[in-house]
Structure P
Amino acid sequence: MAAAFATVAFVAFISMLVDRTYTATQYALLASIGTAGRTTLAASSGAMVDWLNGDWGIFFVITAIMVIPSLICLWFIRNKLKLQ
């Protein structure tokens, strides 16, 4: 359910950023870049849980901490985005 909310927010954010003239190209590039990290990091998540001896609680805390740098970046660029 959280992934669905994140996907909707991501699509809305990308839709806000693209120019109407180059919508398909820009959307495809931004969507590919946005999901590249998720795809590559998800492949190694099982190995990380094994390294943590199956402790899923610590795994979820680590993944929540990994989001903080991107939230800080969004905080700094919030005024540069053209919201309509």
Structure Q
Amino acid sequence: MNEKKISVLLVDDHQVVRAGFRMLLDAQPFIGTIVDVDRGELACHEYDRKRPDVVVMDLSMPGIGGLETIRRLKKQDPQATVL
């Protein structure tokens, strides 16, 4: 059976946190593409380009921050799934 893998967008301003999440996610057979960015502005851009299945979002970041990023992502795609 060929099951669809989950694509993930990781958003966190700390590189070590993104690396840790990536390592955990890479170990899961149901996870496919993982894209990571360090700012909310980039998250909005990458979400529009990649349309990931789920976004893992840090709430406290420089720039527009996590809550504003979530608002913008939901405006782009009301069905966006953000953790």
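FYI, it's all coordinate maths here, none of it is from the lab. Everything numeric in this text was worked out from a predicted model, so none of it was measured. Cβ atoms are built from the backbone, for glycine too; each structure is taken alone.
Key figures for this structure:
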| item | result |
| --- | --- |
| Given 1.05 for Cα Rg over 2.2 N^0.38 Å, calculated: source structure among P, Q | Q |
| At a computed 20.5 (mean count of other Cβ atoms within 10 Å over residues 7-14), which of P, Q | Q |
| Among P, Q, structure where mean count of other Cβ atoms within 10 Å over residues 47-54 as derived comes to 10.6 | P |
| For helix-only ellipticity at 222 nm (-39500 (n - 2.57) for each DSSP H run of 4 or more, over all residues; to 500) computed as -13000, the structure of P, Q it came from | Q |
